[in-house]
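**Q** As structure tokens, here come the structures.
Just so you know, all these numbers are worked out from the coordinates, no wet-lab data involved. All values derive from a computational prediction rather than experimental measurement. Cβ atoms are built from the backbone, for glycine too; each structure is taken alone.
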Structure P
Amino acid sequence: MAYSDDKINMVHGAGGEVMQSMISDIILGNLTKTSVNGGIGLEALDDSATIPLDDDHVVVTTIDAHTVQPLFFPGGDIGRISAAGTLNDISVMGVKPVSLSNAMVISEGFERSDLEQIIKSMNETCEEVDAAIITGDTKVIDSDKLDSMIITTAGIGIGKKEDVVRDSGLEVGDKIIITGSVGDHGMAIMSKREGFGYETELKSDVAPVWGMVEAAKEVGTITAMKDPTRGGIANALNEMATKASVGMYLDEERIPVKPEVEAVSEMLGIDPFEVANEGKIVMGVKAEDAEDILQAIKKTKYGKDAEIIGEVTEGKRVIMETLIGGERLIEPPIADPVPRVC
């Protein structure tokens, strides 16, 4: 996937190292104020930011633009992903999302019935976590300027400062949990685009994750969380390890990958660990709480395939014991290999 230092292209929006470099150099490098009253700000590059309300409470806020193609895919559509994506960025901060704002840019000639289905999907997704869509904006643009639609959602959660979980909180000895099978969303998108015929079995995992977070918090201590979207678990694990100045040792046998995801991945030569997920959490937990948290997650609607996949170690590398007994270095991807995945 080629890219230029002089022009912005698809790879700059695909997660991974190239996008991180653009954010650090061009965006953060030209902003002078990126946080409010000591809260978590843009410079932290966490899933959301926080604004302190008083000594004990914070507003958690985030925003996300969605350009997924196709708009309707096995397991979801742009409405569901635009709601879940923002709800999940708040949820993995340890705070319940309460509301969304919704801005849509729609191509002229767009089908009214499709728009209605997209809005219904957004509503159904918000209902799962009892979040409201409280404000929005709609624009229509010439059909030759936009192929279909773009949805941008912003979200808010309100909670106690002590409830906030950052992606940088891992400590040596913590266990790493993944809340379900990896690569489902990205491979469902690719299967639909390329017409591989896996649509009936392979579906996106797009879903709100708050129920899993809530269940985990009730039984143990979560030290760090991340939403492994663009760049997949490879990107999320490396980002968490780097921010905490720790390493990880993973067991490939424990990482759940569906057979149909493996099939499409092998066909395309794509590593499923580098592919976006839209309904999963990478979670660091205290070792003594790991089994209780795992079982609590498994009892939730979307957590039945959760697994403890490794532990936090000294050092700064993410290493995986492979199925054949060797070791593999898990590096952060240059970019997610599936464009326009969210």
Structure Q
Amino acid sequence: MHIRIDPPDENLADALRASVGDALGRVGELAVQIGLAQGTLQPQMHRPAIVLFAGDHGAIAAGASARPQKITWQSVERIVAGRAPINLACRQMALALSVVDAGVSHDFGAHAGLVDAKIEHGTANFGLEPAMWRSQLERALERGRALAHEYAALGCSAIGFGSIGVGARASATLLTHCLTDVPLDALSGASDASDPAPTRRRALFERAIARAGRPADAHEALREFGGFEIAMMSGAMLGAAERRLLVVVDGLVAGAALLAARAIAPQIIAYAALADRSPEPGHDHLAAALGLCPLLELGLAGGDGLAAALAMPLLRTAAGCTSAAGGLAPAGRDSRSP
């Protein structure tokens, strides 16, 4: 898969900064980022969308999560039926919402708002063997990329990425460990003697690393430890940046997908934003590794797109704060003032 992402035009960056002025703080920084992403002094947030990628993980049988696997398909059905908080947020903010079945171990049938992109009914158990074949990884990356291109063709200017999948955080933890210098202990959180789940999960991590090592190549790390939804998200993020869409990332799992996408094409970071500072173990380390400061600090741990949806009004406001005529200044202050 050949990816070409245009780097920011630094001459345009100077003009955008002059347009915004110095009084808008982080909002001004976002205005500049959005203008650079779109290659214009007058950026617009047209038809932003939230896309949730769903998949199951074979390592659930080995302790990747204490939750039952059926929660994945139940969560998908609840969202498709319009009964989750993300549905309410998207309705209130007029955001398009879709769920992509990248590899759920369940057959849904046809539903409005559900994209059937299933690679397989869940990945393999990465404690025993690679999570996926190379051919499956390439299919997931390409399908995600094509999906992002479809959104771009519809006039979408930003995609908020979230995930649905029991066991996905274990995959995200291993991917982050492989693609950064952060030790597993720092990523997986403190152990609790009264809860055997973290101990089982750590033993699973150790078996997986003993089997496959710690691949620093993004493709190999995804193949060994990833999920179909994570790989497809990485491809979609790359495809979005190719078409100059803003990539708004919600949670640890989507963050790991961005980490892999950055390893494939480093220029993607110019198009990326973290929606929220998540309390999930390892998220602060992941944000630091990406060099990104989250837009919000709401403590949302779901990674299900809600934080990305709540960040969209901020991005819309930021996009409106630049103009070829000289930007906007707060009341009572001229943006040209020293």
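**Q** If we compute relative contact order in percent (Cα under 8 Å, 6 or more apart) for structures P, Q, which one ends up with the highest value? All intermediate terms of the calculation are to be shown ahead of the outcome.
**A** Numbers: P: 23; Q: 28.
If we compare relative contact order in percent (Cα under 8 Å, 6 or more apart) over P, Q, the biggest value is for Q.
**Q** For which of the structures P, Q does the calculation of helix-only ellipticity at 222 nm (-39500 (n - 2.57) for each DSSP H run of 4 or more, over all residues; to 500) return -14500?
**A** Q
**Q** Quick check on the output: 45, 16, 11 is Cα extents along the principal axes in Å, for residues 48-95 alone, derived from one of P, Q. Which one produced it?
**A** Computed on structure P.
**Q** Among P, Q, considering only FRET efficiency 1/(1 + (r/R0)^6) of positions 216 and 280 (r between Cβ atoms, R0 = 25 Å, to 0.05), which has the greatest calculated value?
**A** P
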